[in-house]
Structure 1
């Protein structure tokens, strides 16, 4: 913050200033008419919170993933509607959803695999924590948790998101943590979502849709 005592530094700072980095390049998008419909989850239910980790360096690879130039959680329309119903059901208990990831372009999945192989962490592939082909690519899978609407704080689920270990296996919990995981699993299952047993946060909605590799930014500003 500038104040009176720092004003004398302004000419020096101006002389030493470096040019700001250029903004990220816009994604190479196919024509809008050729893009399958994807809906932003916070458009389907504005009360759903989004914190898209893979658009930032706050994820297990340590860098933003390609295809996440825009931090938005997108789903196929039927999946988005089903998630909105989960949100409404939870609100009756003063609870809500916080989404970390939804549709994931194929290029982002390939970047995860590349990271695992380059960094000597192939075990995340072998043990089923990172997939070479992900349902996220189809737009029918979501990573999320439950928050207390009175405080805004996530419920205690026992591990952080993307903790790759047995502690994240949905049934591997007890006490309050198990009860909280059951709140999420039961609410999601009531609207047709199936939990991945190794990750308490990971759910898939039934769909025959194929994988997509369209950057998330291609859907920005289109009311999706």
Structure 2
């Protein structure tokens, strides 16, 4: 249901979650002056990355771009809420901040690995996996990587160290949107560091400002240019 915004505040009926929060100002005029919005989940016990640190790095990097004035000029002097470059950071695959429908999204991932430690066949890993990606056989656990969403729950409950979190990082998504023609964001990179995520966020924002037509959503720009444009070494190249 659409939630009516109080005067001077950004609307909240665009799919934002009660389990997520915005960084920076909530006043609509202050948001428009910035030209971008960063939203995070609440960094709960499920998080497998440093949500606040990742958000801070992206926020500080985008602040240096002076997006508000540049976007206002691009839009002919009339900047509206839906013109903002919107970012969401989620600490785990639960994605409470909904990075899949934002211009730029970061989702924490943890890649499990089976070690040589002897399995006790307790079954806790199977019970913890909502995707049924873990099965315990006679030789111990087996992980179906086609089903695994890399949430780390199996490694956290394993009492023997047979399953461990081998690597943590972030999945980077771009080009998600709602509106008249909704679409989910597409994968740009996987297992990136917070610093790499910030570099990609800057690259995406620069493309939004410099290569989009007035009123063109970032997802539409990527439909036209291809996601590969974000993987190029030089922003806007």
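Each value in this text was obtained by applying a stated rule to the coordinates, not by laboratory testing. No experiment lies behind these values; they were computed from the predicted model shown. Cβ atoms are built from the backbone, for glycine too; each structure is taken alone.
Here are a few things to note about the model shown:
- With distance in nm of label points 7 Å out along Cα→Cβ at positions 28 and 76 derived as 2.0, matching label from 1, 2: 2
- Given 0.95 for FRET efficiency 1/(1 + (r/R0)^6) of positions 148 and 164 (r between Cβ atoms, R0 = 25 Å, to 0.05), calculated: source structure among 1, 2: 2
- Structures 1, 2 were shown, and relative contact order in percent (Cα under 8 Å, 6 or more apart) at 23 was computed from 1.
- Read-out FRET efficiency 1/(1 + (r/R0)^6) of positions 132 and 212 (r between Cβ atoms, R0 = 35 Å, to 0.05), computed value 1.00, structure in 1, 2: 1
- Which of 1, 2 yields 62, 43, 41 [Cα extents along the principal axes in Å, calculated]: 1
- When P(r) over Cα pairs in 5 Å bins from 0, in percent, for residues 36-83 alone is computed across structures 1, 2, the figure 4, 18, 22, 16, 15, 11, 9, 4, 1 traces back to 2.
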